[in-house]
Structure 1
């Protein structure tokens, strides 16, 4: 009888889990679409139209990531204490505020006042990113259970990269047609509609348990976040420098390299995220790091554009599962009641990696040339693989930290998900 009772929920859960995940992922797609909209527009406005320096234009873009980093831990605690739905609602409201700031900037005539309003919009957008991304991941896991953590993170990753990739060209098109006002209007209306939809989404229960101090959560996430940061250098160097790398070699086809990377990344996320649940986060991470290392080395040693394109594709294949694979193992070291804070802090390492790559890679390129930055990224990936191997060894000998609150429940798949059709 117990066997029959257990078998039915599993069948229901497996047939419905993707739909449950996508019901929250849609808000992440909206959030990252908003991030993509001004990405290729604001630097041109600040530097080309308003006459400010290129450094200030870069600072404007980086403001969003500063705000995201600064609000991650607070959003994590809101997620744990009030529930992930409130974090998403707050993020969408912050997105609405960002749109209002852009609309206000479009009405200004002075260059300084326009810049100030655009800076405010970036700060609100940074808060929107941390609220929506952290809330959607935690909300999704709460709906389908911790068993499907890798799938939840993978689908949210597809939404984030897809949203940016879709939003950036649409932002350029809107800017050419109607200027800042068009971008501001879309940035205001879209999260407002998503906010209304979010209000009617069913929340997941808040898990009661001991709240671990943030510094303790940070120490638990540190080794996994370090591996994530080192492994993410491949993504950062390809997105930021592959076009300049091709130009330096007098090659055509940099767009093909970016496309190859993006397609490979998305295909693995969509079709192979289940392998993390099957083989474990450590094994998938080790294989992924090895593939990414080979791809980055191929770009470093490339003597023809096709070699660099294949290298970018291999890097996309390898990088794709690193975030969710390490996250699955990282979340095992904290209780369910601290999951939001853990996800927020874990993601901060990715933010730091993206923020630090530009200046660090610029110094390396200035001294050793463009190919050297891919050797640097490959060496960082090798260090991440060694660290992950060590973490896997500690886990096998049961020397990894255990959750501090043994009274907190351990999830599999919630009954609400299992019964829903």
Structure 2
């Protein structure tokens, strides 16, 4: 089978979409399929082209056996709504005019959203090549922007919702990453048999680094510190100011607890200013790191954080990083509700507190801090066993292939 996978994000970029697509594509290759990924030149989240690449009109590369088609897009850092939207929009015509004509006879086109523009490009290719289109929904656009207050123009919201529904109806199958997403789409009158859930997960072989990271601890002056790690996007979705509140509560009485923020995003500069104004000497900010280095930071952490804002729509979200953390045998504190809270609670590897409740976060941190080393280690190991049983990448890839085969059969029947 020849699979064309459209995504704005792909390796070597770090983050949930890149990891998901890379891992699934690798598994499909091992199962005897050909995979073509249509993406842009790697630049997320800094807006700077990654080392080893040079911005241009088009590049085709063999990326670990995956046939990758990279095309021009407007490159901008992951901040500023207008510029980010322009960068996202530019993917669509470039994919259609530059990469699309170069694809080798795909049997199916998958468009991964966000962004809707990647899904639109995949839908356009599917129509031209007369093949099934599968829409993958990792976040609910535009609903998330509406709840966060980023988009308020009612006319624009209605236009985006019509575009969203048109793509859903055009798709032969829809793949979502949480059961809550599936429920929401079915509530919007989409047929149950059309919407499938293929959750995020973790590659257990990769997320399995040695625990001894004393060299990294020394580099960042973390020797003999209890390291609380947040790693990922520093954006408006994660309520990281509340994490700073917790750091402020703990800095006097528990100076051995140190908060490490690794990543980039629209809120990072504001967070750094806030930490400086509060004189938080127990907080360190680190620039984005590679996927291998992400693994190293997980390995040095004593506990990892998975925070989200306290808004209803986030009850349907399951941050993919929590599967990586569990695979790395790290204890977790999740400031989440809904499906993510349920998964973390079932894993036995996490404490779950209310979103944006800094005092509850502080209490949970102290609970984990006061655990004996063996108890923390057992907590982390339960998480790895849980991921191995329910969220391994090979099992997800096999299930996704079933969806693709069902889509092809249904399309041919039509």
Report task. Taking 19.2 as the value of mean projected area of the Cα convex hull in nm² derived from one of the structures shown (1, 2), identify that structure. Result -> 2
Query raised in the report: Taking mean count of other Cβ atoms within 10 Å over residues 113-120 for each of 1, 2, which is largest?
Result: 2
Query - distance in nm of label points 7 Å out along Cα→Cβ at positions 281 and 369 - highest-scoring structure of 1, 2 - result: 1
Report task. Identify the structure, out of 1, 2, from whose coordinates helix-only ellipticity at 222 nm (-39500 (n - 2.57) for each DSSP H run of 4 or more, over all residues; to 500) was calculated to give -28000. Result -> 1
Query raised in the report: Which structure, out of 1, 2, was relative contact order in percent (Cα under 8 Å, 6 or more apart) derived from, given a value of 24?
Result: 1
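Read-outs: derived from the displayed coordinates by stated rules, not from any lab. Keep in mind that what you see is a predicted model, and the values were worked out from it rather than measured. Cβ atoms are built from the backbone, for glycine too; each structure is taken alone.
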